[in-house]
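Structures incoming, each one as C-alpha cells.
We did not get these values from a lab; they are worked out from the coordinates using the rules stated. The shown structure was predicted, so the numbers you read here are calculated from the model rather than taken from an experiment. Cβ atoms are built from the backbone, for glycine too; each structure is taken alone.
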Structure 1
Amino acid sequence: MSFRILPASRTKNVRYAIRDIVVQAKRLEAEGQELVFLNIGDPIQEDFETPRHIIDAICDALRTGHTSYCDSAGVSEAREAIRRDAERRGIPSIQEVFATAGVSEGIELALCALVEPGDDFLTPSPGYPLYTALAAKLGTRRNEYRLDEQNGWQPDVEDMERQVTPRTRALVLINPNNPTGSVYTVETVDRVVDVARRHGLVIFADEVYDKFLLDGGAHIPVATRAGNHPVLTFGGLSKNYLGPGLRMGWMTVSGANDALGDYLEALGRLVRARLCANHPIQYAIRPALEGPQDHFEEMLVRLRKRRDLIFARLNAIDGVSCVKPLGAFYAFPRLHDWAGTDAEFVTELMREEGVVCVPGSAFGQRAGTSHFRIVFLPKEDVLEEALDRIERFLARRSRTP
C-alpha cells in the first residue's frame with residue numbers, strides 16, 4: 001500500500017530567505033560557479049574567532065562532567081551572571097532569567113506563551129524574518145510597522161500606533177536593527193515605550209547586537225526606559241561573543257510582578273517541557289559577561305573599516321543608495337532603477353556574477369521600493385570584489401534595452 005504523507009498546513013508559509021537562498025547557491029557551486037557569500041551573519045566563517053576564555057570554559061565544563069540535564073531555567077551561575085549584567089546596564093524590576101537554545105528559541109517560547117491563534121503582534125519592517133516564520137507556526141498575524149529610511153531607519157512611531165488592533169499582544173523592537181544596521185535614539189525608544197504602555201503591549205527587546213556600535217555612543221536597552229512595564233530582553237553568545245554555533249541565548253523578564261505572574265508561570269511550563277538548554281555551554285556565560293572583553297575593540301575596528309568601505313562604494317554605484325549602518329554588520333541598500341523585483345535582482349546577480357545576498361522583501365520594505373541586504377563581515381578584498389561585481393552587473397543591465 002502506497003500513500004503520501006501530507007505536511008501540516010502551518011508549514012506552507014514558513015520562509016527563511018537568509019538560508020533559503022543557499023539552496024540556489026549550492027546548485028550554482030555544483031556547476032562550477034565561483035561565489036562570494038554575503039548572505040549569512042556568521043563572523044566565524046570570516047576572520048573572527050570565539051574568545052579563548054569562552055572556549056576554555058566550555059571545555060572545562062565537559063571535562064568536569066556537566067553533560068547531564070540541568071535546571072530547566074538554566075544553570076544558577078549563568079542566570080545570576082545574566083541578572084548582574086542586566087542590573088549593571090540599569091534594567092529595573094528583574095523578575096526572571098531563562099537560558100535558551102539561542103535567542104531564537106527564547107523568542108519562540110515567549111511568543112508561544114503569549115499569543116492565541118488570531119492574535120497579532122507588531123514587528124518592524126524591515127525586520128528579522130524569524131518573526132514571519134513564528135507567526136506562521138503559531139497561527140498569529142504580524143502587523144508590520146515601518147522603519148523610516150529617510151530618518152536613518154528609525155521606527156515610524158505614528159505608523160506603529162496605527163497597526164495596533166484589539167488583538168495586539170506584543171511589540172517587537174530590534175535594536176540595533178537587522179537588516180538595516182540602525183541604532184535607535186533615546187527619544188525613539190521613549191516614544192515606543194509610550195505606545196506599549198497606552199495599549200498594554202508586552203515589549204520584546206531583541207538586543208542581540210547591542211555591543212556592535214560602530215560609531216561609539218551608548219546602546220539604550222528598552223527595559224531601562226520602561227520602568228515597571230513588562231519587557232522581555234533577549235541576548236546571547238552568538239553575536240557579541242562570536243559564538244553563533246554555540247546556540248546559547250537568554251531572556252531577561254522585567255517589569256511589575258502583578259502584571260507578569262501568570263505569564264511567567266506559562267513560560268515556566270514551556271521551559272520545563274523542553275527539558276533544558278545546552279548544559280555545558282551555559283558555563284561560558286559568566287566568563288563571557290564578566291571575563292575579558294578585549295575582543296570588542298579589535299572586532300569593531302575591523303567592522304568599522306568594512307562598513308566605511310561598503311557605504312562609500314554602494315553610494316558610488318549609479319542607481320543605488322544606502323543609509324549608513326550604525327550597528328550590527330549589515331547594510332540594506334536601495335535599488336532605484338531596477339525594473340524587476342528585488343528577488344529577481346538577487347537571483348540574477350547570483351547567476352551572472354556569483355554574489356550571494358538576500359532580497360529586501362524577505363525582511364519587509366515599503367511598497368514600491370526594492371532593497372537587498374549584504375553582510376560586511378568578510379575581509380576588505382572580498383568586499384571589494386563583491387562590490388566590483390555588483391557595479392558591473394548593474395552597469396551592464398542599465399545598458400540593456
Structure 2
Amino acid sequence: MEERIYKVQNNGKQSTPSMLFRSRGNHDSGKVSFIELFFDLIFVFAVTQLSHSFLENFTMEGAVRLALITMAVWWAWIFTAWVINWLNPDSRPVRLMLVALMLVGLIMSSSITQAFEHTGLYFGVAYALFQVGRTAFTVWMMRGGADELRINFIRILGWLTLSGVFWVGGGFMHDSWRLALWIIALVIEYLSPSMGFWMPRLGRTPTQVWNVEGSHMAERCGLFIIIALGESILVTGSTFVKLEWDIETLGSFAVAFIGTVAMWWIYFESLAKTGHHYIAHSSDPGRVARSAYTYTHLLLVAGIILTAVANELMLSHPFGHVDGGMAAVMLVAPALYLLGNILFMRIVADVVPMPSLVGLIVLAGIGVFARELTPFVLCLSTSAVLTAVSIWGSAHANRLCSRIPQAAHAQKS
C-alpha cells in the first residue's frame with residue numbers, strides 16, 4: 001500500500017512526516033481500510049441487540065431506553081470515525097487501538113439488552129472506557145502533530161471524562177436513577193460539539209481545525225447505514241424462516257424487503273451522492289461533517305432500527321389488528337428516516353428536498369387512519385411512500401449536484 005504521510009501545521013512550520021497520520025489530497029486519502037471494516041463488526045452486533053431489546057420490551061419505557069442506548073452506540077462509533085479521519089488505520093499503534101476498542105465494544109454490545117437491569121454497570125463502564133480511552137490515546141498520538149488539533153482532543157477528553165462519571169455512576173444505580181444519570185451523560189456529550197468543546201482557559205475549537213477528509217467521512221457514514229440496513233434484512237429473514245410459507249407470508253416478506261431497498265436507494269442515490277459532492281468541495285468541511293454527518297445520521301440509523309422492529313411485528317401478524325404501539329413504530333420509522341434526509345440536505349446543500357418533505361406529509365395523512373388498516377396494508381403504504389421518495393429523490397439529487405457549480409459552493413460554504 002502506498003505510504004500515507006500527513007504533514008500538519010505546527011506554529012507555522014511543517015512537522016516531521018509520520019506514518020501515524022492519514023494522508024490528505026490524494027486518491028487513497030478517503031479509502032476505508034480493512035481494519036475499519038473489521039472494527040465495524042462490533043456495531044453490527046450492537047445494532048442487532050438494539051432491535052431485539054425493544055422487541056423484548058415493546059412499551060413506552062422500552063422506546064425511551066432504545067432511544068438512549070441508540071444515541072450512545074452511535075456516538076461511540078461516530079467519534080471513532082472522526083479519530084480515524086486523522087489517524088492512519090494502517091499504522092500498528094492505531095490498529096492495536098481499534099482492536100482494543102473492539103474488545104471493550106463487544107462487552108458494551110453484549111450488555112445492551114439488560115443494560116437497565118443487571119448488566120448496567122458493565123455497559124456504563126465499557127462505554128466510558130471506550131470513549132475516554134480512545135480519546136486519551138488520540139491525545140498521546142497527536143503529541144507530534146498540530147498544536148490546535150491536539151488541544152482540541154484535550155478538550156474532548158475533558159468533556160468525555162465528565163460524561164463518563166455519569167455513565168459509571170448510573171451503572172451503580174437502579175431504575176429511574178440510572179436513566180436520569182445516563183440522560184445527563186448524553187446531554188453532556190451531544191452538547192459538547194456544538195459548543196466547540198469549550199473548556200476554561202482552553203476556550204473552544206473553531207470548526208476550521210476539524211480539517212476532515214470529506215470523502216472518508218462520507219464513506220464511513222455510508223457504511224454504518226449499510227450496517228443498520230443489514231440488521232433490517234437479518235430481522236426480516238430470521239422471522240420469515242420461522243413462519244409457514246404461504247401467499248400471505250410471502251407477500252409480507254416482499255413488502256418488508258421493498259421498504260428496506262427503498263431506504264437504501266434514498267440514501268445512496270440521493271443523500272450520499274449530494275453529501276459527498278458538497279463536503280468534498282466545502283471550504284469548511286469540519287462544519288459540514290459536524291452538523292450533517294455527526295447529528296443527522298442518528299435519525300437515519302434510528303429510523304432503520306425501528307423499521308427492523310416494524311418488519312418483525314408485521315411478519316408475525318400481517319393481517320391482525322394494528323394497535324397504537326404498532327402503528328406508531330410503523331409510521332415513526334420512515335418518518336425519522338425522511339426527517340434525517342431533510343435536515344441533512346438543508347445543512348449540506350441549503351435546500352429542503354421536496355421528495356422527502358412530501359413523503360413526510362403523506363405519512364402524516366396515513367397516520368390519521370392507520371389503526372383501521374391491517375399491519376400488512378400499513379407496511380405496504382409506508383413502503384410505497386419510501387419507494388416513491390427514492391425514485392423522485394434520485395432525480396432531484398442529480399439536478400442539485402449538476403446545477404450548483406463546485407466553485408460557487410466552496411465560496412458559499
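Among candidates 1, 2, the computation of helix-only ellipticity at 222 nm (-39500 (n - 2.57) for each DSSP H run of 4 or more, over all residues; to 500) that gave -24000 used structure 2. When mean count of other Cβ atoms within 10 Å over residues 112-119 is calculated for each of 1, 2, the greatest value falls to 2. Looking across 1, 2, the calculation of relative contact order in percent (Cα under 8 Å, 6 or more apart) that yields 16 traces back to 2. Work out the source of 4.5 here, i.e. which of 1, 2 gives that when distance in nm of label points 7 Å out along Cα→Cβ at positions 88 and 240 is computed. Label of the source structure: 2.
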